[in-house]
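Novice: Next up, some structures in structure tokens.
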Structure 1
Amino acid sequence: MSDTLRELVEEDSTAILEDDTGFGTDIVLTSPDTTTYSVRGEYRRIGVQIDPATGAVIIGNTSSITVSLSSLAALGLSSPEELYRDGWKATIHDITGEQVDGYFLAVMLDRTAGRATMTLRSRK
């Protein structure tokens with residue numbers, strides 16, 4: 001039963017990430033060798049954060065993407081650890097239509113929900 005439940009969690013997570021009517025968006029991933037992959041996922045671009053230690057407002061520009069591990073595998077990226085190599089880039093359009101190019105800063109794998117979240121930086 002637990003395997004079935006895990007499969008349902010992964011299927012639901014993928015459906016949410018790739019939803020055409022919600023927060024799902026087109027993302028182009030470019031590998032260090034310049035191979036491109038098109039995938040759907042979620043994109044977040046946040047301009048304000050709160051320092052949890054001091055409560056101070058921090059103005060900035062933080063971006064991250066989240067994509068399904070099964071979708072990455074379907075693209076031929078059989079091991080999510082491939083994403084840890086330096087030089088991966090994501091190209092996304094934010095809600096205003098502005099193109100954002102970001103290089104992977106950190107890759108965080110969630111092997112329970114079957115997703116990978118990558119924080120992005122503006123330069124290699």
Structure 2
Amino acid sequence: MINILVDEAYAFDYLSILEVKKQKSSSATEAWSKCYINLQIQFDSEKWFSMINSQEYKNMITANELTFNAVDKAKNNEVTAQHVDYCNYQRHIAKQKFQEKFFMCDLSELKIGYEKYTHNNHTDV
């Protein structure tokens with residue numbers, strides 16, 4: 001495996017993706033566990049538990065569940081590509097809120113072309 005530098009919320013988003021996969025299949029448990037431990041050792045206990053038990057982290061899990069389910073439904077044309085894209089945008093919003101709360105800075109990832117979601121009546125996660 002290799003190490004890369006990513007925003008903290010990006011790493012927690014990845015952990016939340018593995019959480020969703022772990023809930024759907026026990027074969028993802030080992031990958032989730034390795035990621036969990038790798039992240040955990042980088043923080044003191046108080047900071048770790050405040051993040052992992054936060055509403056912002058739970059929102060990332062929810063956003064990833066929505067995205068996972070939308071992609072699954074898209075395989076049978078049960079949802080539109082726009083719906084899948086919107087779910088993925090909700091992942092971005094959840095990551096952004098996590099990053100801002102726990103690391104007091106913006107994500108380095110830039111999303112473009114999503115102005116319509118900020119102006120419509122879509123509900124954020």
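Throughout, read-outs are computed from the coordinates displayed, never taken from laboratory work. Keep in mind the model is a prediction, meaning the values are calculated, not measured. Cβ atoms are built from the backbone, for glycine too; each structure is taken alone.
Novice: Using mean count of other Cβ atoms within 10 Å over residues 39-46 as the calculated read-out, with 11.0 as its value, let me know the right label among 1, 2.
Specialist: Here the read-out was taken from 2.
Novice: With relative contact order in percent (Cα under 8 Å, 6 or more apart) derived from the coordinates and found to be 28, which of 1, 2 does the value describe?
Specialist: 2
Novice: Match the computed value 40, 28, 20 of Cα extents along the principal axes in Å, for residues 55-102 alone to one of the structures 1, 2, and report its label.
Specialist: 1
Novice: Thinking of 1, 2, which structure, once distance in nm of label points 7 Å out along Cα→Cβ at positions 63 and 111 is computed, gives back 0.6?
Specialist: Working through the options, I get structure 2.
Novice: Please state which of the structures 1, 2 yields 8.8 when mean projected area of the Cα convex hull in nm² is computed from it.
Specialist: Comparing all candidates, it corresponds to 2.
Novice: Which structure, out of 1, 2, was mean count of other Cβ atoms within 10 Å over residues 7-14 derived from, given a value of 20.8?
Specialist: 2
Novice: Also, I was wondering about something else. Given a value of -22000 for helix-only ellipticity at 222 nm (-39500 (n - 2.57) for each DSSP H run of 4 or more, over all residues; to 500), point me to the structure among 1, 2 it was derived from.
Specialist: Working through the options, I get structure 2.
Novice: Related question: Rank structures 1, 2 by FRET efficiency 1/(1 + (r/R0)^6) of positions 31 and 87 (r between Cβ atoms, R0 = 25 Å, to 0.05) and report only the one at the top, that is, the highest.
Specialist: Biggest value here belongs to 1.
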